[in-house]
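Listed after this line are the structures, all set down as structure tokens.
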Structure 1
Amino acid sequence: MPDAELYVKFYNESKSGKNIHFPNSKATDLETDLRTPIFYLNRLFCGYRHKFIFDEETLLLLLQAAGFTNVNKKGFMHGQDNKLLIDLKNREIESLYVEAIA
């Protein structure tokens, strides 16, 4: 799932004047007026039909509250169950990976 904290960080850095390249931005974004930082946050949320976006803190808390134990942030293609390691390499930079044991 996309890491909302990463996008908020990029948004804040962009608003403070830094030149930021948002993950999965497209060349056509630069040819339109749709290149403001909030555009990328909205695309993350609405453009991919997410109902909720998570940061690490929130996702870990919700999984623990649901009864999962040993809840940890993981890296791309890291985890105990190889059948679940199916994400695409191009999503690595923007994704939040968490493993939770029931």
Structure 2
Amino acid sequence: MPRLINAGGRGSNINLVAVDKVVAIVSPNSAPAKRLKDEARDSGRLVDITQGGKTRSFIITSANQVFLSNVTVTTLAKRCQKDGGPEQSAEEPDSP
């Protein structure tokens, strides 16, 4: 079974992403990232997992999908680097 990380959500409604499918985690603030989001939306590859929260990062997968996440780039990177089994913590997203 692939290793999963909590990539966004709130409370018990978490969303998990397979670490081995993650190609990049980027900040949503740059113009190229905004273009990436627009292109993904236009081609049906955009998945919003923020559940109404602020978008703090984009997760790009090997299937060329773009996930909008309410978890920061730094936190997602740390979760990807952790050793061990699935990271299924229902912790709240980072504060701004």
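No value in this document is a laboratory result; all are computed from the given coordinates. Please read all numbers here as calculations on a predicted model, not as lab measurements. Cβ atoms are built from the backbone, for glycine too; each structure is taken alone.
45 is what came out when percent of Cα pairs over 17 Å apart was calculated for one structure; which of 1, 2 is it? Kindly include the intermediate steps, with their values, before the conclusion.
Details: 1: 59; 2: 45.
Only one of 1, 2 returns 45 for percent of Cα pairs over 17 Å apart, namely 2.
Given 5, 22, 33, 30, 10, 1 as the derived value for P(r) over Cα pairs in 5 Å bins from 0, in percent, for residues 21-76 alone, which of the supplied structures 1, 2 does it correspond to? It traces back to 2.
Out of 1, 2, choose the structure whose coordinates give FRET efficiency 1/(1 + (r/R0)^6) of positions 13 and 61 (r between Cβ atoms, R0 = 25 Å, to 0.05) equal to 0.75 when calculated. Answer for the origin of the read-out: 2.
Given that distance in nm of label points 7 Å out along Cα→Cβ at positions 5 and 69, derived from a single structure, equals 0.5, which label among 1, 2 identifies that structure? Comparing all candidates, it corresponds to 2.
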